[in-house]
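Below you'll find a set of structures to go through.
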Structure I
Amino acid sequence: MFALFWALALPAIAWAGWGAVTGGTGLALAAAGLGLWTLFEYVMHRHLFHLRSDVPAVRAMIFLMHGNHHDDPGDPLRGLMPLPASLPIAGLVWLTLYLLAGAPGTWIFLGFMMGYVLYDVVHFACHQWDMSGPVGAMLKRHHMRHHFVDHDGNFAITAIWWDRVFGSQITSLRRASGDRPHRAARKAKS
């Protein structure tokens, strides 16, 4: 369902922006949107998906959005963002970009959504596929350290340089002192 939806939606977004700008400008705007996505991915994962709150309703929302994935990172049903969750956010992003940039904002949105699809595929692959090639292995190693070494680091999935830029890169294979692994990691050890 995911692949079919985005195989149709991405060309539809390009079609919606067709004629708003020249081809070269469209490519440049899409590249800018892809760059915007990488930063959004990092900020969203670090500051929303790992938000700490004393408010039970907020904690429940964060658990549904992301915490359940940490409780069972191998579950293939928790590796992709469900369309009912991603589409309203995508709609808000498109509206914001359109309001800020007019019709050319659609090209920025196309790059943003291409980044999102790449992120979701890479994230799913990190948990479900071998990823033995050099780039795949590097991405998987980076993300698995987030799950099994320190969930307070390695927040980026596709643009792992952001962890270096923002000082959240995990370079050790040792858990930080006092840091408890997630329930799934504790289960794996027993």
Structure II
Amino acid sequence: MAFRMSCGTESWRPSLVAGVILIVLGGILFLFPEGSLRIVAFLFGILAFIAGIGLFIGAWLLSRSGGMLFVIPLFLGACAVLLSILSFTDPGLIGAFAAVLLGIILIIAGLSGTISAIFRPGPDIRRLVSATGGIVLAALGALILFSPRLSSLAIVRIIGAVLVCAGLIALAGSVVLSIRERSCAPPPGFERLERF
């Protein structure tokens, strides 16, 4: 009974779902970069506006308790509302800001992934794949960050292509896990133990 539970965990399903979602999202970003950029800027504007209102409420609550601490959330709330207005009026500027932010995040994530893959114990092939993925992420981040001639639409297309590749890798991983689970056979003598 315990063997059957550990053998049929269906651990391939989350990888399959993630692969499909990444492929669909990446395909949308790659095929429709202009519309995707507008939608992302619009969603960013809504989130920034909600965050600004929340910071204004926090500043008001802090001002009632006395002291000058309310100035910090008041300033941050004003910046958030300003970013919200800019995302609705000039999505290209928000796209450039998001590109710089994305470049920094990808460099940090890629370098940390590479370092953890080098020092993490495990199979050599997994460590090599993780380190290679980290290097690719860091290189993509550097390309986005240090290429001012690269347009926002090209960046969206690159991100879409990376997401499609990540989705294909996740799908391949789910197929491998599914094959391993199907070939999972009970250990010798398991049938005899189950009869008692």
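Across the set I, II, distance in nm of label points 7 Å out along Cα→Cβ at positions 13 and 165 reaches its highest value in structure II. Once relative contact order in percent (Cα under 8 Å, 6 or more apart) is computed for every structure in I, II, the highest value turns out to be that of II. Comparing distance in nm of label points 7 Å out along Cα→Cβ at positions 29 and 173 across structures I, II, the highest figure is found for I.
Quick check: 12.5 is what I get for mean projected area of the Cα convex hull in nm², calculated from one of I, II. Which structure matches? Derived from the structure labelled I. Taking distance in nm of label points 7 Å out along Cα→Cβ at positions 53 and 101 as the criterion, the largest value within structures I, II is that of I. From which structure (I, II) was mean count of other Cβ atoms within 10 Å over residues 93-100 calculated, if the value obtained is 15.1? Among I, II, the structure yielding 15.1 for mean count of other Cβ atoms within 10 Å over residues 93-100 is I. Which one of I, II has mean count of other Cβ atoms within 10 Å over residues 45-52, as calculated from the coordinates, equal to 16.9? Working through the options, I get structure II. Given a computed value of -19500 for helix-only ellipticity at 222 nm (-39500 (n - 2.57) for each DSSP H run of 4 or more, over all residues; to 500), which structure among I, II does it belong to? Corresponding structure: I.
No lab work stands behind these numbers, since they all come straight from the coordinates. For clarity, every value in this text was computed on a predicted model and none was experimentally measured. Cβ atoms are built from the backbone, for glycine too; each structure is taken alone.
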